[in-house]
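Some structures are shown below for you to check.
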Structure I
Amino acid sequence: MAHIIGSISTSHVPAIGGALARQKQEDPYWKPFFDGYDKAREWLAQTRPDVVVIVHNDHGLNFFLDKMPTFSVGAADVYQTADEGWGIPALVQPKGCVDLSWQIVETLVEDDFDITTCQEALIDHAVSLPLALLWPEGQAAGAWPVEIVPVCINTVLAPYPSAARCYRLGQSLRRAIESWDDDRRVLVIASGGLSHQLDGERAGFINRSFDQQFMDSLVDDPTWITQYTNDELVELTGTQGIELLMWVAARGVLDDTPVRKLHSHYHVPISNTATGLVVLEQA
């Protein structure tokens with residue numbers, strides 16, 4: 001049986017890719033952000049996960065407004081990076097863990113989740129940047145030290161799945177991982193959020209107090225967020241802040257097992273966006 005070691009929830013912002021490419025890690029604007037990942041990398045060096053299930057949202061490479069699945073699962077041997085129009089240099093292409101992908105697909109369907117299965121898929125900064133932040137040595141070596149299974153949640157085109165449904169998705173992912181006949185160590189990564197709005201009258205909106213309350217709730221009260229409708233979440237966190245649904249799903253994977261918060265970091269602003277990081281380990 002596979003072993004779930006914990007979860008890492010992290011923001012993704014295209015500007016991070018540009019900062020990495022220009023080696024801005026020690027720049028005064030960027031240093032407080034990049035320094036927040038040191039402890040996460042130390043934990044990963046100790047726990048050495050083999051496979052990452054990364055819960056993310058797509059920004060138009062695979063799905064657009066004319067075709068938008070609520071949930072999708074990648075089942076490819078390798079995931080191609082592609083130009084999103086941000087001028088971010090392409091990062092190393094991650095290998096897929098096809099066996100676990102199909103285990104997840106079959107389990108989600110059994111649990112009444114209607115999903116799109118992608119045997120070919122492109123990845124954008126929502127997948128590549130967490131890998132680069134957590135395993136910078138992988139980009140330098142030309143290969144990531146983990147295989148991935150990308151699980152995509154629609155946070156682009158309403159209607160979105162509710163926080164409660166995303167939590168249940170995480171619970172189903174847990175069942176899939178634990179029933180996988182393999183002894184590899186699995187890490188869950190949530191990529192997205194926290195509060196930010198990139199357009200409209202509230203462009204630049206950040207809700208620091210709500211972000212921090214949400215981050216705190218992930219430890220002992222993980223279903224706290226499910227009291228809010230998606231309309232309320234957009235009001236509280238901004239149009240793009242709904243990406244926190246990825247954090248909810250990742251926390252659902254750990255479900256009601258005791259967890260330890262090993263590290264958290266919150267920093268604003270990065271490109272008018274609130275950025276957060278939470279590392280949870282199964283107790």
Structure II
Amino acid sequence: MEARFRVARNPDDASRLPYLVWLPLEGGVVLKAREMWPRAARVFCAQDGSAWTDSAGLVDDAAVLLCRRRGAAIDLVLDRPRLARSQFIFTTARGRPAVWWQTQKTVQAANPGARVPRGRAPGRLLIAVDTREKYGWRFAGRSVELERRALPAGDYAAMAAGAILGVVERKTMENLATSLSDGSLVYQLQRLGEAGHAAVVVEASYPDLFRTQPGRGSWLADMLGRLAARYPEVPIIFAGSRRFAEEWTYRYFGALAGDGSAGDVGAESAPT
């Protein structure tokens with residue numbers, strides 16, 4: 001059945017949130033909303049276990065092209081020329097769960113610097129370091145707890161409640177060139193792709209691939225491009241230096257811990 005986005009009037013006349021929003025995700029996400037769509041400003045929503053009903057009247061109904069959870073957010077794209085793209089941000093307001101429904105226009109109006117609300121890592125960040133990793137990153141000066149363990153993929157992993165939130169494979173330029181040449185990077189990307197959230201972080205810049213690998217830089221770059229196209233779920237980040245590779249990884253892991261790292265879920269059927 002075609003996935004649908006729906007908005008209905010809230011049958012609870014006493015509620016300060018006069019609309020119900022149906023998102024075709026995870027069996028159906030129902031939100032109470034202050035407005036039908038975020039036109040002039042971000043719209044406050046609440047998720048309190050309310051059941052979907054359009055008994056008080058359906059006010060919006062559209063086919064869904066994309067409804068996907070991305071960490072602490074849900075992206076929504078509708079099949080219509082206007083009022084088609086929006087995002088739901090799950091956060092807290094005054095210590096209580098809250099949801100902000102926004103579009104690019106309303107975010108820019110609320111945050112002139114175009115800052116999007118995001119989750120933050122609670123407390124110390126726990127990072128597992130693979131037992132085979134030597135002379136690795138120390139994350140000095142950061143609120144990080146390191147532990148060594150055998151990881152199924154990658155050199156570093158963000159951990160929470162004993163579960164892996166995401167992993168990073170660390171590469172020097174020499175490591176990258178060797179793994180491209182002998183074909184081992186393919187199998188590393190396969191394992192990283194199974195982790196759900198993963199990245200390869202290189203302690204060098206992309207031009208270094210040509211500067212430090214005379215005679216084969218172009219061939220290595222071609223191989224790298226093919227693997228990037230084959231495994232789009234595992235980005236390859238050229239951080240420029242060891243310091244900034246460590247910095248990127250710290251911020252990536254912090255975002256995963258702050259978001260709770262819920263997996264992407266495709267659109268599901270709307271209620272009948």
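Values in this text are rule-based calculations from the coordinates and carry no lab data. Here the structure is a predicted model, which means the values were calculated and not measured. Cβ atoms are built from the backbone, for glycine too; each structure is taken alone.
If you rank structures I, II by relative contact order in percent (Cα under 8 Å, 6 or more apart), which sits at the top with the largest value? It would help to have the intermediate numbers written out before the result.
Details: I: 31; II: 20.
Once relative contact order in percent (Cα under 8 Å, 6 or more apart) is tallied for I, II, the winner is I.
Given a value of -7000 for helix-only ellipticity at 222 nm (-39500 (n - 2.57) for each DSSP H run of 4 or more, over all residues; to 500), calculated from one of I, II, which structure does it belong to? Corresponding structure: II.
Taking volume of the Cα convex hull per residue in Å³ as the criterion, the top structure among I, II is II, with the largest value. One of I, II was used to compute FRET efficiency 1/(1 + (r/R0)^6) of positions 19 and 99 (r between Cβ atoms, R0 = 25 Å, to 0.05), and the answer was 1.00. Which one was it? Considering all the candidates, the number was obtained from II.
Computing mean projected area of the Cα convex hull in nm², for residues 43-106 alone for each of I, II, which one ends up highest?
Details: I: 6.1; II: 5.6.
Largest one: structure I.
Have a look at I, II and say which one yields -0.38 for log10 I(q)/I(0) by the Debye sum over Cα atoms at q = 0.11 Å⁻¹, for residues 91-194 alone, as calculated. Going label by label, the one that fits is I. Who wins on percent of Cα pairs over 15 Å apart, for residues 155-226 alone among I, II, i.e. which is largest? By percent of Cα pairs over 15 Å apart, for residues 155-226 alone, the leading structure of I, II is I.
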